[in-house]
Structures are given as C-alpha cells and as structure tokens.
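These notes open a run of structures that come right after.
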Structure I
C-alpha cells in the first residue's frame, strides 16, 4: 500500500511516499480501515519536525474516515464494510492515517455521520473532540455563560464556536481581520481583530477562555476572566502564579479521542449543529505540501488528504 512516511525529522522535504508499505494486520480489539480521507492537523507537522520521539520509518497522520476492511477479535458493534471515522496517530498506538489503510483500536473510532462525506468526516476527529473535551468536559459551558475562543477561524476554533453557541453561550473570538465575517457566520457574537485590537481591554468578566494560540495570548487572557473563571489551553501548561494572582482555574489539555466523544459529536453533525469547513484538499502524494500549507497558511477550517473518490 502507499503511505506518507518519514525516516528522519525535518521540513516537508523529509516526507516520502512509500509505495510498498506493508498493510497492517489486525490484532484483538483492532480494526483495519481503508482510508478515504485523512485530516491534517498541526500536531502532524510538529511530529514531522521532531517534537515527539518516533521509531522510523513512521507513517504520519491521525484523523481518518473510511470503510472497515478487517475486524479483530473482541470487537463488537462494528463490522466489515461499516463507514467509520476516528484517530490513529502512531503516538497513540495507531499505524498513521496518511496511508491507504490504517490500523487502530476500536475505542478510538465511531460510525461516520451519514449526512456528510468522508472528506468532511476525515476533517473532524481531533478538532471536534478537542472542542468537546474543552467546552463540555473541562469548562462545563452552559446557557448564558460568556466564553472567549482564540483562533476562531482555525480547525479547532471553527468547531468550538459552533459548539459553544449550541450550548447557549455568548461567544467572542480573536481572528485575523479577513476572517471576521467567516466567524460571525459560524455564530460568533463578537469578533476581534487580534492584530489591531487588544482583546483584554475589550472583554471583561468572562466565565471561560479556550486558547488554541498560546504564548503572550495565553498570559493576557487571564485579564479577561472573572474570579473563579477557567482557561483551557491546547498549548500551554497551567501557571500557578497566574492562577493565584487572578483567582481562577487553568487546564492544559491533551486531547483524548474516544468512541463516546466521537459518537456524541456525530449526533450533532447529523443534526447539522456542527458543520466542517474544508479550506483545501491534497492527494496522498502531496502530503508534504499539505503539511507545509497548514503550517504557513493559517487556513480557515481544515486541510484534508483525499485518498479515494467519494
């Protein structure tokens, strides 16, 4: 089978298409899935650059949507030819989704929403679960609460805005000026141009902040929150001195994709509460270019590798 792999760390030039990669064989509790589409996430280029230790050759990619090709012993509820979506990064014990076939534990996939394409489903797992885990599990966002979502036009931010509005919250978000109309269409009540406006001088007494940007943005975000508020960051670890200074809770999130969260999100997608926006697609052979585009282009929504015509 074909797979986009690396044998060393570096930029896009280290991504190679192996046309003779071995097709994985299922073990107990696992599923082999023929990949129709694979979502591209920032973690994928970070893995390529060496942020996490790998055993080479390593197949890149985590998100996928496709059709079950083989079922391991002990798997119930999922059968051959079922359409599924999920996450199978090599860091989590999967075989990597930038390939024609992917192997993963049944616990990290769920039935694909029937009303969307494989391309759309392949874009969803990591971003949508990240938003769900932050807003529902960590923050407990509910009607009438106010939340600031940083990076609202990105993959995670786009989903988070829609989910927050569904939960009944008032949503402010920081974006580039060119994306202000886009996030308003997603449901944001207030869009702030992060290059020309200072969000901490405009927003006060917020219940929560969801940070997908990090750095100085994270530190400045503490000023936006009310006492007893909460900030969840995808990039920063809690800083006790800031928590004590502002009297609030801080969480550094490591997203955990599982069947339960994917199934709940599939329900929202089926009800059209959440829609995915795909900025650009690439064939598997251009996986390196797809990673470079994501890393440098700040796309709206998602970048996806298209494996098969759907």
Structure II
C-alpha cells in the first residue's frame, strides 16, 4: 500500500475539472455556425454508491458529480467524480475518477451506435500482495504493488428506451484483479485455505480481456416519473472467482427541479470472499442486495 495522496493534489484535480467545466460551458453558451456544444452537469447524492451492484462506498453515503459535453457531430465527453471508501481503495484519498470519450451516430429516436474509450482512476489507491506461494514452506513470494486503475474500450447501441453497453478491459488488470489481488484476498479471508492455494496454483495471471456488459430499459410512467430496469454481467479474464451478475429495478421522479430516485440493487457473486472488506474488527460484505436512494440536481 502507498501513502495517501496529499489534499493539495486532490485540489488540483478538482480545480482542473472545474476549469474544464467553465471552458466548455462558455463554448456552449456562445455557439458558432461551425460547431454547437451542449454541456450538462449533475450532482447526485446516494446512501450507497454502487458499481455493477457492488458498493464502492462501503455501504455509506456518497456523492457523484457528472459533467457531460456533447457536440453536434456526435462526439461526447464525460467526466465523473465520486467519493469512495478508503477502506476499500486502500491508501487512496477517497476519490474515484472516470473519463470517457465516445462517438455516437444514428437516429436518436431509432437505432443508434457508439464507440469510445474510457479510463477509471483512484488517485493514490494501491495494495501489496504476493503473486506466488512457496508450497514447501507455505510462505508468500513475489510480493508486488498493484493499483485499482482500469482502461476500457467501449461499444454502445440503443433503440428508443433500450440501451446496451459492452466494455473490454485493455489495461493489465481490472480494478486490481490479478493473482495477488484475487488469490491473495481469498487466501486472507477464506476459512478454507485450499481455495486460495488452488488459485495460486494456476500461476501468475492478469485480467486484461475482462468483459463487462450492461442492458437497460426505461419506461415513462407519466411526464415526471420513470421506471428503470437494468441487468449486467461481469466476466473476469483468468479469474472465474470474480465473475458476477447484477440487476436493478428503480423508479425516478422529477419534482421542484430535483430528481428523486429509489432502486433495488441485486448482485450475484461467485466467490463472496472477494467482496469482504475489513472494517475495524469485522468483515463487511459489499455485495449485499440493498435498496438505494438518491437525489440529483442538474445545472
């Protein structure tokens, strides 16, 4: 694990995001004949920040700031800042950053498609774990430092209220899923050491090539209320233990300029030990099904 990044670095990141927002907003307010740019900003508060059904905030409240800039040519850029748990993203400063650049084409009212690239960063967050076990002495070997950062290629498609998205991981690992991160976690928290040792016995691997897929559908119940349905699949390369499926059923309602929402989030994980996080003198599961509430305001 590394030391926590300084508050000064976080401030610089936030300042850079703010300056980008100011610049893009100015462009959107003064369009030219050659280009038109629209910018949407949303601040969302949740009682539990979920990513693919798994809590990123250790079941505690979190904030999410999203800035999206869309050009009439079909180019779309998005920046997302979230607060995450320092107990999960060890040695980090509690900040998650997602950035996406994509190109969309087609009919917004019919079939449309998109391609792009995305990155995910957790500044300062990292861990150290053995990538091998000496089976003669049962002692850790080849201890390395890993980050939780990931890079993706993105494919999107939609028709009306139906949207599909597939991400392929092109970074060496997906959110720290490597031999040290997966096998080491199982060996550390499992009551059966055979599971962890069996994982190590397969050799040293990374998770480049992991596939993530999502399908969502929304139904307008009235001009202010929407029913939202989604399902997702996670197939982690070289580590079936980390495979998972998730779903959510939620409803959102717009009132007084705010969006209020509630959704039931469910997740089915293959090996639960991978989603247990030390919190004081106990382990907390981040893959429990839960009712998640949120409130958002767009600017």
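Derivation of every value follows stated rules applied to the coordinates shown; laboratory data play no part. Treat the numbers as computed from the prediction; the structure is a model and nothing was measured. Cβ atoms are built from the backbone, for glycine too; each structure is taken alone.
With helix-only ellipticity at 222 nm (-39500 (n - 2.57) for each DSSP H run of 4 or more, over all residues; to 500) derived from the coordinates and found to be -4500, which of I, II does the value describe? Computed on structure II.
If mean projected area of the Cα convex hull in nm² computes to 16.9, which of I, II did it come from? Going label by label, the one that fits is II. Ranked by distance in nm of label points 7 Å out along Cα→Cβ at positions 36 and 244, structures I, II are led by I, which has the greatest value. Highest-scoring entry among I, II, by distance in nm of label points 7 Å out along Cα→Cβ at positions 108 and 172, is II.
Ranked by relative contact order in percent (Cα under 8 Å, 6 or more apart), structures I, II are topped by I, which has the highest value. Taking FRET efficiency 1/(1 + (r/R0)^6) of positions 100 and 164 (r between Cβ atoms, R0 = 25 Å, to 0.05) as the criterion, the highest value among I, II goes to II.
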